[in-house]
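Given below, in the form of structure tokens, are the structures.
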Structure I
Amino acid sequence: MPNNLRYIALLRGINVGGNKLIKMEALAGAFTTAGFRKVKTYIASGNVIFETRATDRQALTRKIEKLLTAEFGHEIAVALFTLGELQELISNDPYARIKTSKDIMLCVTLFNQKVPQKLPLESKTERLKVVALHDRAAFIVARRKPTGWFGYPNNWIEKEFGVTGTTRGWGSLQKITAAAEAV
């Protein structure tokens with residue numbers, strides 16, 4: 001009998017700007033009721049850590065997306081990664097040589113399918129630049145615009161690749177992974 005795998009489901013677009021509001025307690029409850037084990041949510045942006053014996057990522061993603069629609073009435077895209085995959089992304093740190101400041105935001109957009117390896121990729125108007133691609137992840141540097149705001153890469157990168165994704169800050173992704181390691 002196979003061992004349980006630890007997964008992290010990263011939900012797209014919940015609890016952002018007052019849209020698709022879902023309480024984390026209800027989200028964890030829905031995952032538990034669906035038969036997942038050791039369910040834990042991490043911050044309100046929709047990061048669910050859980051274990052299951054299932055190994056078919058596509059089937060598991062469809063199951064979770066159907067569960068979210070049935071339980072909360074919203075179609076929510078899910079990027080599903082194993083703990084090991086997120087650990088690998090973090091250990092390969094494509095930002096190691098980038099000097100950070102208050103005018104730079106490091107983001108990772110995560111996808112549920114492999115993305116095209118097309119670099120360089122940049123939006124001069126949004127001040128976004130993809131600095132690395134890895135299988136199902138795009139590593140993006142956002143620079144502060146003259147308005148003082150940062151461009152947010154999610155919609156831009158989805159349009160560029162034609163693939164739905166969800167974006168997390170680099171520091172947040174590291175914290176989500178650490179929380180998954182601690183379960």
Structure II
Amino acid sequence: MVATETKLKGCFIIEAPFYEDERGYLTVSFNDQQFNDATGLDINFVQDNQSFSKKGVIRALHYQLGAFGQAKLVRVLSGKVLDVAVDLRKNSSTFGEHIAVELSDINRKQLFIPRGFAHGFAVLSDTAEFLYKCDNYYYAEEQGGIIYNDATLNIDWQLSEDQIIVSERDAQLPSFETALL
């Protein structure tokens with residue numbers, strides 16, 4: 001397993017070994033010891049979530065507050081997404097900055113997003129199946145969010161405005177400036 005830290009401290013692109021032959025393929029998508037050795041972290045994932053979405057869907061930008069924060073290890077089982085992490089750590093030198101990484105069933109990259117980040121993704125293929133591991137349970141009363149098209153963050157979702165599909169809830173999220181951080 002190879003872990004490459006991004007410009008956002010603690011946020012890693014993960015590439016697991018992949019073995020392919022005439023029968024198909026095999027990969028160990030997650031191994032606790034290898035992950036911890038590669039990243040220098042000690043993460044205990046407690047929940048897996050999986051979603052299926054069609055092209056143009058943006059699920060963003062979500063986070064949980066305080067002690068209910070979640071670190072996530074995200075990957076795409078089928079299709080292609082633009083995955084975005086926004087640094088919400090007020091003491092960080094990259095506070096308010098984001099990274100955008102293409103994840104797909106072809107490149108097989110994963111993204112580790114530590115606690116203290118907002119997260120979202122846009123589906124760039126006809127459909128996408130998305131899987132993510134979380135190190136804390138979901139608590140609806142502790143959730144927060146930032147509108148996907150926030151002017152301060154200025155995220156290029158690689159979709160035209162007429163392609164974008166967001167939930168009613170996500171369309172009502174506050175701006176970065178007014179979000180509860």
Structure III
Amino acid sequence: MSIFYYDERLSAYESHFLWEQALGYLEKRYAERKENKILNTLVGFSWLYFIEGPIISKKFENDQNGSALNTWRKYIDLGAAESPEDPFFCFIAGYTLSLHGFHISESYEKKGHSLMEACLRFTNDPWLQQLAENILLNEHAKQYHPLQNGQQICGQFFDGRSLLDQYFNEVFL
């Protein structure tokens with residue numbers, strides 16, 4: 001069970017570095033279905049496209065970054081209002097905000113830690129719990145603590161098809 005929604009259309013957008021089209025497509029899907037998996041994907045993909053998109057595509061236009069940043073903030077706010085107890089939303093929102101929430105505002109960066117703690121409170125999935133605990137453990141650690149069972153956890157949550165899945169596999173394996 002991957003945490004993120006992904007299909008052939010998104011694959012085509014990503015392979016051509018069409019970040020805005022990918023996010024537009026996901027927004028349309030979310031408006032039609034209102035599924036948490038798509039909401040979580042919007043949070044994660046918009047963050048990744050904002051932070052890593054220019055590096056991956058080697059295109060550094062500001063317009064692209066602005067729309068991804070706005071989408072990231074929009075769906076963080078929407079998820080906080082509509083899915084505050086969804087552990088997967090808390091995980092992806094907490095992770096992205098902990099790393100780069102300062103791009104939105106200092107208050108968003110501070111929300112990252114509390115969202116990761118909420119992930120722990122609301123989950124009964126032992127793999128997600130272990131993942132969230134590892135992130136909190138490493139948040140201010142002077143030495144990196146590797147994720148135990150990383151292969152199984154990544155296999156469970158990050159199937160490797162999307163750029164975001166690949167990112168998490170690189171981080172945790």
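Rule-based calculations on the coordinates, nothing more; no lab input. The structure displayed is predicted, hence computed values, not measured ones. Cβ atoms are built from the backbone, for glycine too; each structure is taken alone.
I have -9500 for helix-only ellipticity at 222 nm (-39500 (n - 2.57) for each DSSP H run of 4 or more, over all residues; to 500), calculated from one of the structures I, II, III. Which structure is it? Don't skip to the end; give the middle numbers.
Values: I: -9500; II: -1500; III: -23000.
Considering all the candidates, the number was obtained from I.
Give the label, chosen from I, II, III, of the structure having the highest value of distance in nm of label points 7 Å out along Cα→Cβ at positions 38 and 78.
Details: I: 1.8; II: 2.4; III: 0.9.
Comparing I, II, III by distance in nm of label points 7 Å out along Cα→Cβ at positions 38 and 78, the maximum is at II.
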